[in-house]
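So, here come the structures, one by one.
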Structure P
Amino acid sequence: MGNRLQPLTKEQIHIIHNAAMRILGETGVAFRLPEAVKIFEQHGFRTDGDTVFFDESQVLNALETVPREFTIMARNPENNVRLGGDHFAFGPAWAAPFVIDADGTRRNACLADQENMCRLVQTSEYVDFAAGSMAVPAEFAPEEAATRMLHAAITMTDLPLISNPCARENGVEIAEMAEIVWGRKAAELAHPVSIVSVNPLSPLSYADDTLEGLIEFARNGQALLISSMVLAGITGPIDIAGTAAQEMAESLAGITLAQLINPGVPCVCGGTSCASDMRTGGVSLGGPESLQLTAIAAQMAEHYGLPCRYGGNLTDAYSINAQAGIESALLMAAPVISGAHFIHQSCGILGAYAAVSLEKFVIDEEVCGMIKRAVAPLDISDAGINTDLIQPVGSGGSYMMQPETAMKCRTAFFPANLTCRSTYEDWTAKNSGDMVARAAEYVKKRIESYEKPDIDPGVERDLNAYIERKYNN
């Protein structure tokens, strides 16, 4: 038996494709910005007011210019990230207005939280990106908060960046800061230095501020993560297949616009669609429907030759509990196993995107490490199997004292930091299974061990001056 997670036949892929094309061609997508509608009209698309209608050939022609793989540059070239094809990467928590502390208290995020998230990201073995918005500080106005968060991510880490939310001013700002760091205009660099999350407003529309951001980021050559969050039963059909088709239509519409603006600009499709809580009208991220949508999106992206985004260590829970563990692990493993390339929100999220937790960050990080180890190719060869070792040990022997075991005992298996796999006595000695307490100790250790990565003093001076000019005049 092959993959059981919603495997699609070729016929089913074409059914979903045809449904998405029918949605785009007959219902259309509302682009609530005249500048965006004008771009479509200049390329021969049919419009009616702010609604744009797409012929299948127009969509497929646009998709031809999307790269199947692309690189996002880091300040330290050793940390460049490749997305697409066989390459996948994990991003941290993003855009959380609240922090939930180890004791369960929820509070407004502050700049110190963003800075501590930067320290955790920089010291992580498994997270591939930093982000301009990990914990959104409440002590600043939104525009200044965005600038200070991005400044922290650039100066305190040397990783590729997930940009601040998709708005024109944030697109301008990432380009201006990139020019300070790399000495050239962002659009002239060989690769993007950031990826921005572009979220349609389901059902079947894009808001004006989102479109302004999409246009700005695309013109500056920055990668676009164009992904819907359709709530089945509220902003999309209650049937999961219908929600999947709508999600794909919304994502393809945005990708088409990006390619009209700047053919070849990297784009990632997909989403984080899920079931609705029909009692409250809220999201239900942790249900099995999210896994079904993940598998469908990955297969549709492969059909179109596009990199795909889905999932993350996501949960509806507001504390680090059994529910959070179950939901996060499933929603993290499913996209990697299904073939997604960018897993956003991989570490630290609680409360369905509303809050970030430093303790959950390090717990989720361990899940990321286990998943990366699980999908890493094994050495399936005569040397890797080594029957010459098996034969002398024979029946009833032990491999414990074999030289090969001694050579590899510290590296052969995943080095768990927080999960406990020992004796009952060891378990009781380690807070009696209180993983949150262990995580809190580990967060403290990581923050204390953080060392700021090298940065050219002139570049840092100019970045500091950039903030001074904007907010201290």
Structure Q
Amino acid sequence: MSNHEGFEPVIGLEIHAQLNSKSLMFGPAPNQFGDEPNINLDYLNTGQPGALPVINQVAVKKAVSFGLAVGATINLCSLFDRKSYFYPDCPLNYQITQFYKPIITGGEIITEVEGKTKTFQIHHAHLENDAGKLIHFPEFTGVDFNRSGAPLLEIVSDPCMHSSKEAAAYGQAVKAILEYIDSSVCNMQEGHFRMDANISVRRKGEKELRTKTEIKNMNSFFNMELAIESEILRQIEFYSNYPDKKLISGTYRFDLENRKTILMRTKESADDYRYFPEPDLPPLVLTKKFVEDLREELPELPRAKFQRYVEVLALSPYSASLLVNDKPLCDDFEEGLKIAKNPKLFCNWLTVEFIGRIKESGKTLHQIGIDTKQIAELINLIEDGTITGRIAKSVADDMLKSPGKSPSQIVKENPDYLPLRDTSIIEPIVDRVLELNQNSITDYKNGRDKALQYLIGQVMKECKGKATPDITRDLILKKINPQ
């Protein structure tokens, strides 16, 4: 964390999550990423005169599910409004949104930030339609209207974060919830999950908020951390050099190459958008039964899963966070848990040994052809004493070379992978190690248990990891303490 020199950053996030309904928010065209430009069009998302919007019920369900998941108030009557702005990717020249009375108010996100549990408040979340997409070419700019009208849930936090780390942790927790309840696929590269950060700084001890700036459309948590930190330092430098001046509110983008925020335009106010009630849509009215039925359908949520992993499975908070914030990986972990005898060891092998081995390939375990139940099987071979942890590393390498082969089959086909249990072979190695490490023997006798682990490690090294640790330990102790 950078030195903020007596200043306190204040950060709020606006997250735009594209809801994964089959059709658009207010029209029948497909809500689909990756198609040829301008083929998923209807009368509404191209701004044809007389086209009337119809509320997408699936999008409403997915929004309500999110509100329930974060403990928010679901407003049984909410309203839609027009937000006027003129831009090439908005053929209607206005956006249909919820400004005065949104569908969701309140709620909170509880997550881990650098080993500490933090709670962040949500102000509200509202439904709206997305804009199209500008595609820039060397000599012209094209507009793809396929995304125009896609259903969005905009989730607006309170200004309650005070570091880039907190903002990233909050964003990751929101993303995980949306994925767990199947409200959004949250593919950040495809624009399904985009973040705007509102940032101001103030002297420590001040209560009033100072002028904020906004960084738009970030689709990477790492880049968002860099952008927020850059803007915090820019504002601190401004107030340090000009203590009597007021910062100009503006909308910025982040230049990753130079790691600086670049001003795009001065900030609009709500008055500039000329909000007024949407005349073509009635109030959105929900029943209590509709809401309660959705509450009953909620799955185990990320925070509950995190607590179960830490309290029941004894995973570290870091490992538990790593799993719950990556739903596909977490699903794999749950599958392997059905047969793994040691959840903690299984987690370590899944997230460190195997993910570490394939990281540079850019592929997932499934893409390579590894079933996580095979990793759980490998863990059980270690737990049963069939192989040692060191041999297991070689078996893991072979599993990646020959996807589809089970660990048991790999061990069976390779005699070198069978552990060494013959004490007549291990004993001379133990004698040699003890002779060369008299200081460690003395350290152990003086109460340093780590010295014994060191001696076991030296024997394992001599026999290339084939000796079983329990036999090695017993032999060493008998020789150190003959009585």
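Values in this text are rule-based calculations from the coordinates and carry no lab data. Predicted, not measured: the structure shown is a model, and the values here were computed from it. Cβ atoms are built from the backbone, for glycine too; each structure is taken alone.
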A value of 12.9 was derived for mean count of other Cβ atoms within 10 Å over residues 255-262; which structure in P, Q was it taken from? Q
Comparing P, Q, where is Rg/Rh (Cα atoms, Kirkwood Rh), for residues 55-126 alone highest? P
One of P, Q was used to compute P(r) over Cα pairs in 20 Å bins from 0, in percent, and the answer was 19, 42, 26, 11, 1. Which one was it? Q
If Kirkwood radius over Cα pairs in Å, for residues 143-326 alone is calculated from each of P, Q, which structure is the one that comes out at 19.6? Q
Thinking of P, Q, which structure, once helix-only ellipticity at 222 nm (-39500 (n - 2.57) for each DSSP H run of 4 or more, over all residues; to 500) is computed, gives back -11500? Q
Thinking only about distance in nm of label points 7 Å out along Cα→Cβ at positions 247 and 279, which of P, Q has the largest value? Q
